[in-house]
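Next up: some structures, all given as structure tokens.
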Structure 1
Amino acid sequence: MIYKLPSRADRMRGLLWGLFVGDSLAMPVHWYYDISALAKDFGQIRDYQAPKAHHPNSIMSLANTAKAGRGSQDGGIVGDVILKGKKHHWGPANRHYHQGMHAGDNTLNLLCARVLLRTLNGKDAYNQTDFLNGYICFMTTPDLHNDTYAESYHRDFFANYANGVAPENCAGNEGHDTASIGGLVSLPLVILASLAENNLQATNEAALSQQRLTHRSSLLERHTLELSKLLFNLFQETNPDGEQLAYVAAQNLGFPADQVVENVRLHRRSDLEVIGGLLSPACYVDQAFPSVLYLAARYHDDFKSALVANTNAGGDNCHRGAVLGAILGATLGVSAIPERWINGLTAHDEINDEIEQFVAKYASDALIA
């Protein structure tokens, strides 16, 4: 059989579907840090499942409902401004972060990525004000989504917004969890939209400008630039070497992914010895993004195995999974993603329409190889 290389348009589709698939697959075990509990509750996750009401590692009851981080739940940003009608889920111990969601659903950060996707699909040139207006409307209107939890950056943004700060200035100051892998999940969209300029500096600037609307973090920006460069370079070649590009990005961040992958393969080690052993499975981007690059390199030709490994490693596997799915989808094309994962997404039809509109707009004849 002659293998037909995926076109750039198909790799754009792969990146976009990969974002949503990687997140949804991990959703039921998001922020599980006890891997034995994950296995007890779900076995090995290989397909979409609904979360259980009880989450053994949930610390949502410790989260601040007025701003970022931990603290009092007396504040009303959660409940009065965003997540209306859902604050009662935050107080009880061991309440799942995605209480009541269904198999194939996407978590809040990926739903916000869809707000950005729809904005980019608009008939006019992309405007950040339009995105901010869409983001605010989506987050403050009741019943537009069924997620229960909002990361710190959302709470800080809307704390500032509720105090009358102009939307373009509402991003919170850097805190201990601002530099989170969740801050990367929307950026592949603006990176893709900028590729027609064929200019890495312009792509970098587009990614940083978008990120600064919701995050202020120099550490996060360092990792943003590596993601931007990696995706830009993936789309420069008809047949990109995703494994080598992942190694280069990891090396630039001080993580010897090539040596780690070689050691894992040679000694047949578990991915859990890397994610959860060598690297923290938590959300912090200086640990989470190297974990993504490790998986992208080890499973550079196997989308399914990479996403299954990421999911069952626990921790912030939703946001790692979204970024990992984007990288491997961009490398291998949409045909590498199991059809049941694409078709099983709850919002499949709507996402498909949004992706096809995006590809029609941004995959110009000059861009498609």
Structure 2
Amino acid sequence: MPYWRLSGFYFFYFGFLGIFMPYWSLYLKSLDFDAKQIGILSGAVLATKIFAPSIWGWLADTRGKRMGVIRLGSFLALLSFAGIYISHNYLWLIFVVITFSFFWNAVLSQFEVLTLAHLGRQYNRYSRIRVWGSIGFIVAVVVLGLLFDFVSIQMLPLVMCFFLGGIWIFSLLVPEKSVPARHVEAGLMKIVCQPSVLSFMAACCLLQIAHGPYNTFFSVYLEKFEFSRTFIGQLWALGVLSEVALFVLMHRVMPFFGVRKLILLSLGISVVRWIIIAYGVHSITLLLLAQLMHAATFGAFHAAAIELIRRTFPQQFAGQGQAVYSGLSFGVGGALGAVLSGFMWDYSASATFVMASVASALAFIIAWCWVEEGDEKSYGH
């Protein structure tokens, strides 16, 4: 199994997220865009997840090979994002962001399937590979937090291009792993339309709506209260560090709780986390506590979601199953969360995070009523 090559891809992919999520809004703010424009430019990156993963997932599942799709998407994402150097015009940036993200969002869901294919019967080791993505995020967010206290944030696009280049290079190093081609057209929709699956996807979507204010405006929110960019980077890193710790232990956590209970626990903690951020920003202790909760609101939920999708979608639909999950949660949910928070931000920053808590509560109710454990009862051995 190509452990380090798989891990290196995750390192650069989520390292890029460690640049984008905390600092993209600060970069756009430095270009004098207002909150609504920042929300739209951030949401546009996620909006292409609604359809891009499904298009590329269909292509990869039909051919039965994924590395060609991953390599092409990685290269075109880098090439498209380089267009940011042409102009900072608002409409041009929307075009650049949509084009770049269409290719970039084609990559991860297919790479998840490829990773599980390489793991085979050792699929319980997924979290030990995925943890390198979290490490990449931490390295990027901490180093740039320190850097941007001394140099201009205008350097951000250059660093982003470097990490996109890393994604492409590692895509060239990872070997292909064949997955059976898709044969039955109607099978996918039959799976997706099950009430339990639809409810799970709705809960995923609502959780990402809840993450919208955090992903888009958390750094801006902290700067408003005069926290340094070094401290902002450290807070982001703490959240992902807690996620890393959980991923290391996930092979024990998952069997202990089970998928359904882990999802419910994650959503319940999410309700509390956004309320703490809304009203506890003056307390460093509460901010630290809220960031530790990231282990549940993202890490535990994502690991449980990947496992539930593995149980629900047969191997011939694995790529499209990942694409549906990515499109409805990070795509629809992430884009709506970013845009809604952009429109609410100028009215009230704290109310924006309260909205996130309400979305999490709705997700919890849906999951409690309709999400099931899945066919397989153990996480693997």
Consider the structures 1, 2: one of them gives -25000 for helix-only ellipticity at 222 nm (-39500 (n - 2.57) for each DSSP H run of 4 or more, over all residues; to 500) as calculated from the coordinates. Say which.
2
When distance in nm of label points 7 Å out along Cα→Cβ at positions 175 and 271 is calculated for structures 1, 2, the one with the largest value is 2
Highest-scoring label, criterion being volume of the Cα convex hull per residue in Å³, among 1, 2:
1
Of the structures labelled 1, 2, which one yields 177 when volume of the Cα convex hull per residue in Å³, for residues 71-198 alone is computed from its coordinates?
2
Which of 1, 2 yields 14.0 for mean count of other Cβ atoms within 10 Å over residues 223-230, as computed?
2
Which of 1, 2 leads on mean count of other Cβ atoms within 10 Å over residues 23-30, largest value
1
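Taken together, the values in this text are just the output of simple stated rules run on the coordinates, not laboratory data. Only a predicted model underlies this, so the values are computations on that prediction, with no experimental measurement involved. Cβ atoms are built from the backbone, for glycine too; each structure is taken alone.
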